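Dropping the structures in below, format is structure tokens.
Read-outs: derived from the displayed coordinates by stated rules, not from any lab. Here the structure is a predicted model, which means the values were calculated and not measured. Cβ atoms are built from the backbone, for glycine too; each structure is taken alone.
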Structure I
Amino acid sequence: MTGDERRDQILHVAIKLFSQYGFRGTTTKKIAEEAGVSEAMVFRHFASKSELYHAILDYKACESGNAMPFAWVSEAIKNKNDFEVFYQIILNALNRHQQDPEFMRLLMHSALEGHELADMFINESIVPTYEVLSFYISQRQRDGMFRNLNPKLIVRAFVGMMIHHSINTTLWDKNGRILKITNEEAARGFTEILLNGIKKNTD
């Protein structure tokens, strides 16, 4: 393998093991064994565990096309198309979660174990989400279109619907015994629920 191929292989093995056994249950020795390399080779590509954790987040961001947060809804934000802004964000997230339950399990482990990856993910993904959406909501409140509620509380409600649905469909209720709908149907329904709750009555 080339150096880059070996690095990617180690990264993929680390993601798989972290998602299965958590961070406390996964050592660099175990990663090396699973990847068929020496532990020294792991540290040759990732000088520290923190570097490995950052590489995981960078890889997942690039893999999902999400290296530039919300680039795909920039036009909807510019045009103040409320439905498209929220619909596209939630649909994109639901699709990614469904396609990559392994990463969701990894994030759950990091949160439950109080692992540093959880803080990295919050800083690199969750905080930007709150900043972008809170700013957009504040703009629409100044436009007189949204009710005067705490913008971050609105974002919390929006993200809460999305995350709870993803956890159910990818981890707890894979067969859809409780609710079986497409991601498009879920995104449309959650967007309508949100907007019906925060839009001012202009009649």
Structure II
Amino acid sequence: MEAIKKKSHYTIEEYLAAEAKAEYKSEYYNGEIVAMAGGSPMHSRISVKTTSALDNALKGKNCNTYNSDLKVQTGKVFVYPDASVVCGELEYYEDRKDIITNPILIVEILSPSTSRYDKADKFMRYRQLDSFREYVLIQSTHPQIDVYSYQSDGTWSLKPYTNLENDIIQLTSIEVKIPMSAFYDEVEFSEG
């Protein structure tokens, strides 16, 4: 692969051209290109279970689940959420079939290195999307799922779920309920 010359600022066009040739994923934040680190086996397992649970819950609805291969664009930011849901037709950034602009629900699986960024900066950027109504943050180190839902008054409410055996995750934007255990099926947490 051809190395990218280090610059302090890249245009969107430069990022998209470099990303098309790259052997790894990178995200774009207002001129900065940031390579994405590989995920842990735990992160990967939760990701698979999450997309499967969402996809199964959406059967018969006009909504589809997408994994982390599909970029989301908001403003001058291009990111790869761990999962996203779009209801209706996909809306693309400049007719590019690998970048969407209209997810209704976005999922991020938190790791110690990304937790702060996903909870604050990414959430702030996602809220710029007109279609965006629900943000699901899934802990990868212990069983906890936080669901932020958009309210009619323009605020966001938080509902934390921590009871792995009994909690039912309610996703109002897509009108589904999924047992918390489905997101963590066959995931074993370290004692400690």
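With mean count of other Cβ atoms within 10 Å over residues 79-86 derived from the coordinates and found to be 16.9, which of I, II does the value describe?
Considering all the candidates, the number was obtained from I.
Oh, and also: For the read-out P(r) over Cα pairs in 5 Å bins from 0, in percent, for residues 87-142 alone, a value of 4, 18, 24, 21, 16, 11, 4, 1 was computed from one structure; give its label from I, II. Mind dumping the intermediate values first?
Details: I: 4, 17, 17, 24, 19, 10, 6, 3, 0; II: 4, 18, 24, 21, 16, 11, 4, 1.
For P(r) over Cα pairs in 5 Å bins from 0, in percent, for residues 87-142 alone, the value 4, 18, 24, 21, 16, 11, 4, 1 is produced by structure II.
Computing mean count of other Cβ atoms within 10 Å over residues 47-54 for each of I, II, which one ends up highest? Each step should come with its number before you reach the end.
Working: I: 14.9; II: 19.8.
Across I, II, mean count of other Cβ atoms within 10 Å over residues 47-54 peaks for II.
Compare distance in nm of label points 7 Å out along Cα→Cβ at positions 95 and 119 across structures I, II and report the one with the greatest value. Walk me through the intermediate numbers first.
Working: I: 3.4; II: 4.3.
Top value of distance in nm of label points 7 Å out along Cα→Cβ at positions 95 and 119 goes to structure II.
Identify the structure, out of I, II, from whose coordinates helix-only ellipticity at 222 nm (-39500 (n - 2.57) for each DSSP H run of 4 or more, over all residues; to 500) was calculated to give -21500.
I
Quick one: FRET efficiency 1/(1 + (r/R0)^6) of positions 31 and 55 (r between Cβ atoms, R0 = 35 Å, to 0.05) came out at 1.00 when computed from one of I, II, so which one is it? Please list the in-between numbers first.
Details: I: 1.00; II: 0.50.
Computed on structure I.
Same structure, new question: One of I, II was used to compute semi-axes √(5λ) of the Cα gyration tensor in Å, and the answer was 37, 18, 14. Which one was it?
I
Once relative contact order in percent (Cα under 8 Å, 6 or more apart) is calculated for all of I, II, which comes out largest?
Sorting by relative contact order in percent (Cα under 8 Å, 6 or more apart) in descending order puts I first.
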